[in-house]
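Read-outs: derived from the displayed coordinates by stated rules, not from any lab. Fair warning: this is a prediction, and the values are worked out from it, not measured in the lab. Cβ atoms are built from the backbone, for glycine too; each structure is taken alone.
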Structure 1
Amino acid sequence: MKLDHEISAIVTGAASGLGEATARALAAKGVKVALFDRDADKGQKVAAEIGGVFCQADVTDEASIEAAFAKARSAHGQERICVNCAGVANAVKTVGRDKQTGEIKPYPLAQFELVIQINLIGTFRVLSKSAAGMAPLEPLEDGEKGLIINTASVAAQDGQIGQAAYSASKAGVLGMALPIARDLMGEGIRVNTILPGVFETPMVAMMPQQVKDALAAQVPFPKRLGQPDEYARLAIFMAENTYLNGEYVRLDGAIRMAPR
């Protein structure tokens, strides 16, 4: 797909981190970008800086997403690119012990369900609505109508202690990619997945410096955390290379996560 002012895109989680970097990279190519996020202050700021449109959106809420799509399409027309970066992470063991009493407690199910709702179901909610809008479009070169890029994680394949919910949600994102690509092959819509390793995002930024240093030391090469613009560059490559479909790419410096 040739990226220029005739192409519009939607990026979720676009107010910060991987989503923000991707929104900026697409805008730098001339693409009209709609930024979906819950954080209105940051989202509006980024949108103003890149000439995009901010659409306040909660991926767990159907009405919110419907309204965000309506606003985005009213401003820019039907999107041909949808990049799903919205997500959360948590760390809770399947069975835990109360630090004071020693009482054994199971995983709080509400927390597990929330991670699945945001990371997995939220991703599918957005991509399915985007694909439905792309399907009637006139095809571009190679018969392509659109592209969906989803964000999984290396935790989909080697999750750490306490990552049962996060790993399950991201494994679901990875696992549904090929079936969706096959579902949409007759519509000319591609589906690809990025599995980031440990990246310098707001979630990681909250960690103590010694923890970040320890994580960076685990990366075979280069021995540092990933940068959001590196994710964005891979998303741009996926958009511009039409033969890349139904594929996933680990972007992780060759890290394989240890149990803890």
Structure 2
Amino acid sequence: MLYSQTIEKLRALNLEGMAQALEEQRHQKDITGLDFEDRLALLVERQWMWRENRGMAARLKYAQLKITDATPEGVDYRASRGLKRAHVDQLRASRWIQEKRNCLITGPTGVGKTYLACALGHQACRDGHRTIFFHGPKLFRALRTAHADGSLPTLLKRLARASLLIIDDLGTAAAAEKPFRDFLEIIDDRQGATLITSQFPVDQWHELIADATVADAILDRLIHNAYRFELKGESMRKRTEQKPPSD
């Protein structure tokens, strides 16, 4: 009876990890060989892991990464595309996010820009950072819709509060001057890091923005202290049809 009540109280306290571990310990014959402190440590460790896994799942769901199984461990360094493991490893610790630095990934279609961006986003979620992924054209459509229905302040606040904002394929769809002014406001209000991928080299981004003054302001905020990956080579889709698209 006491055991059942303990399990119920653990679950009432949202200590599901401890409850599961306690049930498992009850069926382990050799568990009696451990003293109280060791058994308690195992329960606490399980609760910690349960909480971490639950938080990770929630952050990944919130991020909405385009490639959900992209991880730093899965990045392919065999292809000749100018990507070095040492450069990626600099960003794996997520210190760049804490320092509110940016990351710009450019290169032709299919070279793995989106996969790399999602892999870094996955690592950010692992490290406890709130991450948001937006396909560039969809972001500008969302901004137009938010203007129309009055939800712009809510959207801007959501984007500003993310520790890492990933914008994929910037420049693949034409955008009018006003959305880029909104984009400048997003970058200006950001309290975290911003990662952008684009098929266009950074030195061509100025041409994508209709207003030269806005372009200068956006580039000044993005390029300063940014990590840059300039990928090259043929599309990785040609190497295998089994892997998901990278861009």
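Assorted remarks:
- Which of 1, 2 yields 9, 26, 23, 19, 15, 7, 1 [P(r) over Cα pairs in 10 Å bins from 0, in percent, for residues 2-153 alone, calculated]: 2
- Which of 1, 2 leads on FRET efficiency 1/(1 + (r/R0)^6) of positions 74 and 98 (r between Cβ atoms, R0 = 35 Å, to 0.05), largest value: 2
- Entry that produces 25 once relative contact order in percent (Cα under 8 Å, 6 or more apart) is calculated, selected from 1, 2: 2
- Comparison of 1, 2 by FRET efficiency 1/(1 + (r/R0)^6) of positions 10 and 146 (r between Cβ atoms, R0 = 25 Å, to 0.05) - largest value held by: 1
- Here helix-only ellipticity at 222 nm (-39500 (n - 2.57) for each DSSP H run of 4 or more, over all residues; to 500) was derived from just one of the structures 1, 2, and that gives -16000; the source is 2.
- Answer label among 1, 2 for the case where volume of the Cα convex hull per residue in Å³, calculated from the coordinates, equals 128: 1
- For Kirkwood radius over Cα pairs in Å, for residues 130-217 alone computed as 13.2, the structure of 1, 2 it came from: 2
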